[in-house]
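So, here's a batch of structures to check.
FYI, it's all coordinate maths here, none of it is from the lab. Only a predicted model underlies this, so the values are computations on that prediction, with no experimental measurement involved. Cβ atoms are built from the backbone, for glycine too; each structure is taken alone.
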Structure P
Amino acid sequence: MSSDVESLYQEIIVDHVKHPRHYGLQEGATVESHQLNPTCGDEVTLQLTLDGDTITDAHWTGRGCMVSQSSMSILAEQLPGLTAAEAGERIESFRASMRSRGEIPVDEDLLGDAIALEGAAKFVARVKCAMLGWVAAEDALAKR
C-alpha cells in the first residue's frame with residue numbers, strides 16, 4: 001500500500017472520529033445492542049430502527065480507540081436504507097476481510113469507507129476493535 005493511500009485511509013478514520021455519523025442514542029429504536037471489548041475496554045451501543053425488514057435509522061454511542069469508533073461511524077452511516085439481509089451481507093464481507101489477516105481486501109464497492117480499516121486486519125488486537133460495531137449490528141438484527 002502506497003503512503004498516499006495510507007494517508008488517505010488515515011484521513012477517513014480521523015474524519016469519522018472527529019465527526020462521527022449518527023452519533024447519539026434516540027428514543028423509539030426497535031432494537032439495541034451493547035458490545036464491549038474486554039481486552040482493551042472499547043465499547044459501543046448501537047440502536048436500530050426498523051420498518052419491517054428495512055433499517056430506517058441507526059444511532060450509536062461509544063468510547064474507545066480510533067479504530068473502533070471510526071468503524072462504528074462508518075457502519076452507522078451505511079445501515080439506513082438496507083434490509084436486514086443486505087446488512088448481514090456487509091457484516092459477513094467485512095468479517096471475512098478482517099479475519100483474513102490482510103489476504104482478502106475490503107470490498108470498497110460494498111463497504112465504502114470501511115476500506116480505510118483494511119490495515120487493521122493485519123493485527124489481531126485491531127480486528128476486535130474494527131469488528132466491535134459490526135458485531136453490535138449483527139446482535140441487534142438477531143433481536144428483531
Structure Q
Amino acid sequence: MNTLDQTDVPPHLQTFLAFDFGLKRTGVAVGNRLLRSAQAQATIKAEGAARLVAVQARIDAWRPDALVVGVPFHPDGVPHENTARARKFARQLHGCFGLPVFEVDERYSTTEALASGAKDADAEAACIILEQFLRGIS
C-alpha cells in the first residue's frame with residue numbers, strides 16, 4: 001500500500017477528497033490545490049462495506065485526483081488504536097479505488113471543529129484536515 005507523505009504530491013494532482021475516519025461516522029470534505037480551500041460535505045454515517053459504497057458515490061460525484069485521510073495521534077505524537085484504524089481505512093481506500101492516498105496528522109481537528117461551533121463536527125474536521133494538507137503542499 002502506498003499512502004504518501006504530503007511532500008510527495010505531484011503537481012498534476014489538483015482535486016482532493018478528505019476523510020475524518022470514525023467507527024460510526026466519517027467526515028468528508030472536498031477541495032482543490034488552486035484555491036487551497038476545502039468545503040465540508042455531508043458526513044458518511046455507515047460502517048464496513050456500506051461506508052465504502054458511500055465513499056464510491058462521493059468519488060463518482062467529485063472525481064478527485066487523490067484522497068486524504070486524517071490520522072489521529074496522542075498529543076505527544078504517540079500512535080494509538082484509532083491511528084491503526086485510520087491507516088487501515090487509508091489502505092482500503094487505495095486498494096478499492098486505486099487513487100493516491102495521503103495521510104495527514106489530524107490531532108485536534110475535531111476539537112477545533114467543535115470550538116468553531118460546527119453543526120457537523122466530523123465534516124468540519126475533514127475540512128480542517130484538507131485545508132491543513134493543502135497549505136502544506138507547493
Structure R
Amino acid sequence: MHCSRPTTWMAFDFGLKRIGVAFGNGLTRTAQPVCVVQAGSDTQRFEQIEKLVKEWQPEGFVVGVPCHDDGQPHEITRLCQRFARQLTGRFGLQSVTVDERFTSVVAQVGLTGKTRADRKRETDMRSACLILEQYFLEGR
C-alpha cells in the first residue's frame with residue numbers, strides 16, 4: 001500500500017535585514033519556527049535558503065506580503081512578490097503569497113524579558129509561522 005506524502009511548506013517573513021523561516025505540514029495544518037536568515041546580498045540570502053531547502057525538503061513556499069490596513073500595497077510589497085518569484089525560479093517549487101497584515105504585532109505578544117536581538121529573531125520566526133497558518137486557514 002502506498003501512502004501519499006503530506007504537503008510540506010516553507011514559509012518566509014521577508015525583511016530587508018532578516019527573513020523569518022517556518023516549516024509546516026498542510027495535512028496537520030501546523031507550523032513550527034525554523035530560523036532567521038540574515039538578509040545580506042541576494043547571493044548570501046539564497047545560499048542560506050538553499051541549505052534549508054535541502055534539509056527540510058519543502059514541496060512549496062509561502063511568502064507573507066504586507067499591505068496597509070486598507071489593503072493598499074506597502075512599500076515592501078513589490079520586494080516580497082519578487083522574492084516569491086525568485087524562490088520559484090531558483091528551486092522549481094510553487095510559491096504563493098498571503099496577506100501578512102499584523103503578523104509582527106501578534107508575534108510580539110509575550111516576548112518581554114528577552115534582549116532586543118532575541119525579540120526581533122523570535123518575532124521574525126513567529127511571524128513566518130503565522131503566515132503559514134494563515135495560508136492553511138485560507139484553505140488554498
Rank structures P, Q, R by relative contact order in percent (Cα under 8 Å, 6 or more apart) and report only the one at the top, that is, the highest. Q
Among P, Q, R, which structure scores highest (criterion: distance in nm of label points 7 Å out along Cα→Cβ at positions 30 and 62): P
